[in-house]
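What follows is calculated from the coordinates using simple rules that are stated; it is not laboratory data. Remember, it's a predicted structure, so these values are computed and weren't measured experimentally.
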Structure P
Amino acid sequence: MNKLLLILKVLAISIILPACLSCSKEDNKETYYADFSYDVQDNQVIFTNASTGDYLYVEWDFGNDESTGKSADKSKVHTIYFPLKGEYEVTLKLWGNLNTESDTKTVTKTISIDADDPDYVNPEGLIWSDEFNSATINTANWKFEVGTGDNGWGNNELQYYTNGDNAKVVDGKLILTAKKVNDDKVQGSYTSTRMISWGKKEFTYGRIEVRAKLPSGTGVWPAIWMLGANLGQVGWPACGEIDIMEYVGYQPDVVHATVHTPAGYAGDGNGSSKSLPTCEEEFHIYGLLWTETSMTFYVDSPDNVVHVYAPAEKNDANWPFNKPHFFILNVAVGGNWGGAQGIDNAIFPQSMEVDYVRVYELN
C-alpha cells in the first residue's frame, strides 16, 4: 500500500510541476510590456524607453543600420541621427526574466524624416564640393572677376564687381552681397560679386547641386550658372551656357533654368520656369543632371523638374556640352532682364547665400 501511495504521489508531482512551470512562464510573459516614445527634431530623433513591468534587457534597432545589441541599461535615452529623408522602422525588443528568445516582446513604430540634412555630405559618388566651412573663400576653387565688363557684362548691367569686397563666408554660408553706392542708377552705382571656378574646377557631365537662398526686390538678378572652359578660344555662345538657376527680383517666387547655344541664345535660349514661393526666405537645392544626351534641371529633388534639354540630333550648334564647363556665382543689378522694370534703390543691400556647391558622378 505504501509503495502504491508513493507511486501516486510521484505521478501527481510529475503532472502538476510542468503545469506550474508553464504557468510561471506565461505569468512572466504577462508581467512586462514593450513601448517607447520618440521626438523628431529635424534630422535627429530622441528615443525613450516607455516599457513597463519586469524584464532583464532592452535591444534597439533604429532601422538605419544602427542598433544597440542586448543591454541592461533600460533607462538610456538614445539620440539618433537620420541624415536622409524617408520612413524608418524602429523596433524595441525586451528580454524577459527567462532570457530566452521565447520570452521576448517587441514593439515597432514608423518614424518619418521630412527632409535631408543639408549639412550632410553623402560621400557616395561625390567628385568635388565646396561646403564653405572655412573662414575665408577657398582660392583653390574660386577667383573674382572684377569691373563692369563689356557693355555691362553683355547685358547692360549696372554693378561693378569687386575683388572680394562683396563676398564673405559666415557660419558655413557664402554671402554674395549687392550694395548701393549712389542713387544715380548708372553703371557703377552698385557693387557686387562675380565668383568663377574657371581654370580651377571644371566639369563635364554629372549631378550638380547648389543650395542657396535668393535676394529680393526689383532690380536684382542673381544667377548660378556655367560656361564652357573653351570660352577664350571660341567665344560665347559657341562655348555653351548652362543657367542652373536665374532669378529676377521684379518677378518674385519664380526661378528659371536655361541653356544657350549657337542654335538659340539670349532671348531665344531654351529654358523653362517654375514657381517657388519660398525661394527668398528659405534655402533650396538647384540641381542639374547632365548626361551625354540630356540636361535635366530641378529644384530640391530630381523628381521636381524645371526644364529638360535633349536635342534629338546633336551637333556643335545645339550641343556644346560635351566639354568641361566652369561655375559662376553672381548677383547682378539692373541689365536687360534684371532691370526690365527698373531698380528699387530702397532694397539694398541684398545678398544671395550659398550653402554648398556639389558635383557627383552619375549613377
Structure Q
Amino acid sequence: VCAIEGCTYKLQLEMVEMDANVLAMTFISGSLENDSMIFAPIPNLIFTRDVGITINNHILLNKPAKKARNRETLLMRYIFFNHEIFKEYRDKVLEIPDPIQHFLRPGEEDDHRTTLEGGDVMMVSPNHVLIGCSERTSAYGANEAIKLLFENNVVEKVTVVKIPNKRDFMHIDTVFTQVKRNVWTLLSSISKYQPLNPLEPINFLIASDNKETTEIIQFNKRFPEVPKSFESIEALLDDISQNDLKSIEPTKFIYSGNGTFPYDAREQWTDSCNLLALKEGVVLGYDRNDKTIEAFKNNGFAIVKVKDLINDLESGKVNADTITDTLILMPSAELSRARGGFHCMSLPILRDEL
C-alpha cells in the first residue's frame, strides 16, 4: 500500500507498528488516528463486486481501470489469500495477468491494458458467465479472463457483451440485470437494433459510430475457435432463459423508464437496471425510478418499500420464504448519482441454483 500510494519510508515504519484494526481503518479511510490524512480514502470500496467476484468455487480478482482503485484491489487480494473464510479456496483464486504486448511500452499505451471490473462480470448460470467490454473493462481484460475460466474448468461458456464505451453505461450491470429465470430488466436503447431514420438527413451526412452499437460474441470451452454471435441483448437473454435456465415460460423484458423517452435514459442513470436479486423474482431497487416501478407493476410484480417490509417481517405478517415477484424499494440519496446500484454494491459468496 505504501508503495502504490508513494508514502515515505518513515511513515511505512510507523504503520508497521500499528494495531491491526487501526491499520485496516487507515488503509480504508486514508487517515491516522489523529485525523491527519496520509493518502486519499477509498469510498469506492462499497462497490465490492468490482474488485472480486465468485464464480462457482473460484474467485476472480479483477483489475480496475482507474488508479484510484488500486488499493482496493490490493486489499481484496490480501483478504482472499489470507482470511480463514477463504482458506480452502486459495488455490482457486484467479488473477488476471497483463498480455505480453503490454510490456513493450509499459505505462505509455492504454491499448493493451488488461482491465476488468466486477460490474462487467455476470454469472447467469452455473456454466455460463457474461463479461462486458465497456468504459471500464478492456477487450484484453475479457480475453485474459476467458482463458483463465476455460483453463481452470470454471465454466463452459463465456459471452462477451460489448456495450458503448461511455460513462453513462460504465458496466453491463448498469444496463441490464436478471430478475428471475425468465425476466430481465434492461435499457432499450442498447438492447434493440436501432434502424437509421431515412427522414433524418444527418444519418447520411456522418458515418455511424461503431462505439454506439452493442456486439455480442459467445465462446464455448469445447470449440472456442468458433464463436457464436447474437443480434441483440434480448436474443442472448432469451437464449439464457430458455436453454441455460430451462425456463418453460416466455422470456419477459422490463425496460428502464417503461421504455419511454426521456425516462428510459434518465432512470437508467439512477440505476433502474442495476437491481440485485435476493431470491428468484425478489429484487432490490431505488424508489426514485417511477416509470420503471410502473413497468414492474404492469408485469405483475408487487411493490413494497423496504421500511414497510421490515416491519411486516418483524411482526410475522410476512414470511421471507414465501415472498415472490416483488420489487423492494429503498431511498438512494447520493448513491445513485455515483452509479451505485444494488448489483454493484454486492459481492455474493454463495449462490442458490435456479
Structure R
Amino acid sequence: MKTAADIIIELIEKFDVHDAGSRRAHGKGEHHKARVELNEAGKDIFGEVENAVVRLSNAATNDKVPDWLVNIKGCSVRFNHPLRPIDIIGINFPYFPFDSAAETLDVLYRIHFYLEDKSAGRFMDIFRAGGLYRDLGKILKWMPKSTDMDHLYYTAHSYGGEHYKMKLDYHPGNDRIEIYAEKDEHLIDYHPGPAVHLGSILINPHSTGKEVKYFDVLNAPPGMPPNGNLPLLRHYVYKRSFLRRMEEKLLDGKDLRMLEEVWAEEKYFVLSKSQRIYDEIRELVKKGTDMSATRFRELLDEAYALKYEEKHLRNYLQHVWGHFKDEADESEKAHYTRLSEHPDPEAVNTFIHDLAIKYKEPYILRTTMVKTRGRS
C-alpha cells in the first residue's frame, strides 16, 4: 500500500530534475562542522549543546542548474545533543501554505499535469490547490528576491505548547548563524511575536565531506514536539527520499553507515510487526556494502503494510523493556505486566515513549517508534 510519502517522492521523481543518487529536494549542499554558543534561553530549549553540523543547500536537485538561478535556499542545523540529535530545518521562506498530506499531494499532482501539458490553463490550475491563489500576494511578499545564501531561514512549523518557531539568521561573510525563537501559533501563515535570541552557531567554512543521511523534523528539542500534521509527513518523505537515492548508488562505506543508522532507528518498529522481517533485514545488513538497498526498502515497506498482531507487539515490548526494567518503579512494572497480557499498539507505544523520555535512554529515544509513537 502506497503512503502519501511514497506518492510525493514518486511525483518529484517524475519531474525528472534530480541527479541519480541525490536528494529529491535541496540536492546540492555541503555539510560543515560548527561550534554552538547558546545563552540561557537557548540552553532552556536545546540543552547543553556545544557542537553541531550545518548543511547549507540549494533547492536545485541537479548540477545542471547553477546556484545563481535558484532563490530558494536551505540552512539546516543538527545539534549534537547527547540523548538524540536535534534538527532544525530552515528554508528562506517563512511558512508552508498547507498542513495536510491531501493538499500537498494536490499541488504536486497539478504541477505534474502542467509539466506534461505546459498550457496557461494547467499553470493557473496549480494555484487552485488548497485555494493557493488567495495567498499569491503574500507568497510574492515573502519570496526571496536574491539568489545568494545571505538570508533568514525559518522552520515553518512551531514546537511545543509555547508554539516556538525557529529562525536562523545566516551571515556568510563571517560564517555565523544567529538563532532565534518566535512564538507563532499559525500553522500555515507567519505572524510571529518578538524574537528571542538563543545564541550563535560558528561555522567552519571548510566542508566536512561527511553527510547527514537526512535532517529529521521529528528530532525536536526535548519536550517540544513539532506541531501540525506536516512534520510526520515530512519525516516519512525525507526517509523515503534517502532510501530511493541509496537504491541508485553503488554503496560505499559512508552509504552503509547511513543505512545502518536507518536500521537502528527502524528495528524496533519492524520487530513490533514481524520477527521474520526483522531477522531478514538483520541478515541483509550483515552483508555490508554488498547489501541490496532495494531489498532493504522493500522489507521496510512490507513491515509498514502489516497490521499489529499481539504476539509481535508483545515481543517488541519485552525486548524494549530490557532497557528500563532495572530503573522502573513499581507502578511502571505493574503497567508493563498488564500490557504484556493485553498489548494495545497505542498504549504500548505511549508507554515506551514516556519511559524513554523519563529515563533518558538515548538508543530508544532515537527510534522511529518513539519519535512517531508508532504512527505511519
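Quick check on the output: -7000 is helix-only ellipticity at 222 nm (-39500 (n - 2.57) for each DSSP H run of 4 or more, over all residues; to 500), derived from one of P, Q, R. Which one produced it? So the calculation was done on Q. Quick check on the output: 39, 33, 30 is Cα extents along the principal axes in Å, for residues 160-263 alone, derived from one of P, Q, R. Which one produced it? Structure of origin is P.
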